[in-house]
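A short reminder: the numbers here are calculations on the coordinates, not readings from a lab. If you're wondering where the values come from, they're calculated on a predicted model, not measured in any experiment. Cβ atoms are built from the backbone, for glycine too; each structure is taken alone.
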Structure P
């Protein structure tokens with residue numbers, strides 16, 4: 001899959017704690033509450049014209065210990081190339097652990113290390129190897145429900161024709177009400193293959209909480225690579241316990 005859910009760079013710390021995480025590509029340092037669950041039934045993708053790579057699946061986040069979150073994403077993958085039929089199969093399973101090592105209540109600044117392993121379980125990709133994402137996330141809350149978060153990470157991307165690369169992202173969100181937030185972000189990814197090009201993504205996202213336990217999360221925006229413009233999107237039903 002071409003999509004690298006900057007999920008290495010994909011959770012936010014705002015005045016309303018539930019307004020965080022997906023739908024943004026950028027992540028933040030706030031882990032899931034101790035003993036709590038965040039479950040996202042999601043669809044995400046990236047493309048240009050009729051060429052599309054997409055995932056649909058379930059992401060689980062669990063507050064396993066104070067300041068520690070364990071995560072898993074179990075996707076199905078879909079791919080479409082111009083003048084060809086849709087192809088589908090299993091996607092790349094993602095496993096991660098977020099550890100918040102800094103939480104300064106006086107300044108509102110926090111930081112976390114969120115490594116992930118992306119397993120070569122996709123039936124649409126062959127001869128791939130396990131990849132690793134190694135980001136550091138930093139966030140800060142402000143008055144009026146504003147929050148900013150972002151970070152940078154190195155990606156280990158072994159395999160023929162592949163190359164290791166850096167990614168970075170920055171997002172700003174605002175808790176407009178107790179049940180609705182909006183935000184904007186920009187991310188940058190260096191080339192992940194020999195002869196490839198860097199990619200820049202911008203996006204706008206929102207979260208609508210129906211109740212304490214359910215919410216709708218969406219985001220979308222343009223992608224620029226090799227002087228060409230594409231698009232990316234994300235949507236999910238969030239369940240929080």
Structure Q
């Protein structure tokens with residue numbers, strides 16, 4: 001009787017989705033090195049590049065059926081670099097150095113908020129309501145800071161005149177990430193389904209409008225999304241109270 005050879009389990013990682021994750025992390029790293037060299041507009045744009053690549057890695061993994069626990073953890077580490085550490089450091093070098101410990105505190109609040117937000121997301125991913133995120137997602141928080149910086153550089157604003165506004169924004173994004181506000185995940189939107197032709201035209205015009213004034217529109221979109229969290233949460237609480245009284 002021939003004895004079966006034990007099967008050899010090959011360990012490895014899926015290359016394609018992790019390439020996008022690596023690209024996102026490199027964009028975050030490049031953002032930091034650009035800020036160190038005084039190229040703040042490039043630093044802001046690099047954060048938005050990281051957002052695009054971060055949005056693609058998960059979709060590519062699902063499309064190619066290459067999801068893995070390694071990919072999930074690697075994506076979180078990449079997000080920490082690109083949307084936690086990078087925005088905090090960039091804002092500190094751009095506007096907060098003259099504020100001393102107060103500036104250091106503001107930059108750290110954003111960075112720590114990103115770390116706590118990602119840790120909470122990873123521990124609650126199996127039980128959380130898929131329709132909502134708890135706390136402002138770190139890419140949106142980073143987009144507010146990067147968008148504000150990009151607008152300021154593009155418009156030639158004096159950083160000394162707006163540094164306290166930047167300070168409030170930076171602390172606010174950090175606190176919103178660890179808040180209990182609910183933010184729409186947009187996962188209920190069916191992107192695979194058929195839509196009327198007019199919808200495609202509207203989407204095309206919308207993308208063109210955003211690209212025409214990229215820095216302003218991306219900032220306003222991110223800021224509007226940040227404000228939507230408290231609004232959605234209040235509406236949900238109001239609905240629950242009404243149902244209890246009924």
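Supply the structure label, taken from P, Q, corresponding to Cα Rg over 2.2 N^0.38 Å with the calculated value 1.16. Attributed to the structure labelled Q. Please state which of the structures P, Q yields 0.30 when FRET efficiency 1/(1 + (r/R0)^6) of positions 52 and 212 (r between Cβ atoms, R0 = 30 Å, to 0.05) is computed from it. Label of the source structure: P. helix-only ellipticity at 222 nm (-39500 (n - 2.57) for each DSSP H run of 4 or more, over all residues; to 500) computed as -24000: which structure among P, Q? This value belongs to structure Q.
To which of P, Q does the computed value 2.5 (distance in nm of label points 7 Å out along Cα→Cβ at positions 84 and 220) belong? The value was obtained from structure P.
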